[in-house]
Structure 1
Amino acid sequence: MQDTIFLDRLGAHAVAVETLLAALLSTSKRDGEIARPTRLFAAMRHGALNGGKRLRPALVIESAALFGGSAEAALRVAAALECIHCYSLIHDDLPAMDNDDLRRGQPTVHKAFDEAAAILAGDSLLTYAFEIVASSETPLAAEQKIDLTLALAQAAGPGGMAGGQALDLEAETKVLCEAEIIVMQSMKTGALIRFACEAGAIIGSAGRQERDRMIRFGQIIGLAFQLRDDLLDLVADSATLGKATGKDAARGKGTLPSLKGVAWTENRLAELIAEAQSLLSPYGARAAMLIKLASYVATREK
């Protein structure tokens, strides 16, 4: 059973991010804008304000707190990251990609609106993320904003998440070996999670060694998240997950759980939790929430 205090704190982070996203995605025109098209912003809100665990934002917020970074800046960077994550989900659900009709128990954006609206909503969320980071409302030094922008662009772009999605699509027509699966998943899923942890170190003005430590922590979390996701796709039901299950197998996509088995996957997840605990042990009690997040990612039921 998960720690109630931990779950309450995770929930509080989700509410804070949801509240900020709702304000950022309102129909009220902001300085520098010409207009906010009503239907476009409705599609953006449908894709970004439909709940979710907000794990990536929580990692930004808790990683920044570990290094004494600005809570306000961390929340805004967390919201920017969630915009990119939600854009990726909107586009991944499109018929040309994963062709999903259900996301978090609700119709996907292209089903609730149409494909053109979904494409534009995703494009807008992606672009808006960088505006949020660069904005004068984000209380960070210019150098920090540059570091965050570069790291986020690399995590989201062709050498990160977008490239990982390209490899994922290719995997439908060929059998991937274990090493190829790891590379693909470290890009498609792991890159944004790694950024979330690195971002906290940047916000907290941490040194290079600490920043590298958080990058490694993010890599561990990213791998654990994908392993758990793939395991749930094998053993959970769609009602529990709020999305279709068994789709990877149906489309011929290889995953580590399907390649190595359920027992191997559960053992590997336990190893990753242990490595995360060891990695953050120098920070003592200050890292307790991050360590619990690692365990949560590896053991979640949906």
Structure 2
Amino acid sequence: MARVVSVVPGALCLLMAAAALAGGEPGDSIAQPLERRVLDADAMRQIVREVRAADAAIQDYTMIMMKRERFGDELQPPQKLFIRWARPQRVYLRYFYPNPGREAIFDRSRSGASLVVHTGSFPDLTLELDPYGDLATAGSHYPIPDVSLHTFARILSLNVSLLAERGDGRVEVAEETLWGRPVLHLWLTMPAGGREETLRPGETLWDLARRLKRDMYEILHHNAARGWDEADDPDPGDQVYVPTYYGSAAEVWLDAELKLPLKARFFDHQGRLYEEFEHHQLKVNQGIRPGDFDSSNPAYNF
């Protein structure tokens, strides 16, 4: 039987130190978990505060991301890519697979803020695209400007905050090591439910998602029974179902030092794996230069 505890910062440090000693050698995947506990509302709010503070402190980072995403009934093959990110919303991506050699740059501070893509395969082209257009967003839950730690920290914070306020689900925790680092392994249980929103004149699901500060594909996925495949399929005046929670359950491995998600799995309201992300070799606040987001950089192949 899981027991309710309130984890405070001082106690959290001791717990994570114990977890590091209990874990395997560096390079081990996941050590055996310690006792799994249910968090009370105060402990949930503490986690939210720590994650939001860590997210706000990020100026730049690099990492290798592994991801899998579901589109309708199909769980897509894994993808692997290198990400370089800096404020104010500058992103450079390089794909390992699929599409090896593909590169993309987005720089919010640049006039027009288009997405520059080098295809990396025949025909080998460099294109400027609308970052939220169908071509640029095909095959991904998130447009390239939103592929960031900020997005995943926001999703985690929002759902844990809702669970603390509503009291209709729960968060469990165990201290572990992941890839040689001490982590908090969180299990989120989130009930089904939501509300209907009316699509306003001129709005697509992208606009609705921005208005509600939610993720577009999350909304599209939960309206699959209506036959919508793209953000512009519904018409103004249509009723759109917006779920309260991101899914029915989630597992998140939160780095004990950085307070940022290293790994996450989300399950839809049918209990199916909806998306899975791993953030390897994460390095934060290195002082990345603006030239690292310039397609004329000789290190790139645009």
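Looking at mean count of other Cβ atoms within 10 Å over residues 42-49, point out which structure of 1, 2 has the largest value.
Top value of mean count of other Cβ atoms within 10 Å over residues 42-49 goes to structure 1.
To test your reading of the models, identify which of 1, 2 gives -6500 for helix-only ellipticity at 222 nm (-39500 (n - 2.57) for each DSSP H run of 4 or more, over all residues; to 500) when calculated. For helix-only ellipticity at 222 nm (-39500 (n - 2.57) for each DSSP H run of 4 or more, over all residues; to 500), the value -6500 is produced by structure 2. For which of 1, 2 does distance in nm of label points 7 Å out along Cα→Cβ at positions 170 and 282, calculated from the coordinates, equal 2.6? For distance in nm of label points 7 Å out along Cα→Cβ at positions 170 and 282, the value 2.6 is produced by structure 2.
Could you figure out which one of 1, 2 the value 14.8 for mean projected area of the Cα convex hull in nm² was computed from?
Source structure: 1.
Work out the source of 22 here, i.e. which of 1, 2 gives that when relative contact order in percent (Cα under 8 Å, 6 or more apart) is computed. Of the structures listed, the value fits 2.
No value in this document is a laboratory result; all are computed from the given coordinates. Since the model is a prediction, treat every value here as computed from it, not as a measurement. Cβ atoms are built from the backbone, for glycine too; each structure is taken alone.
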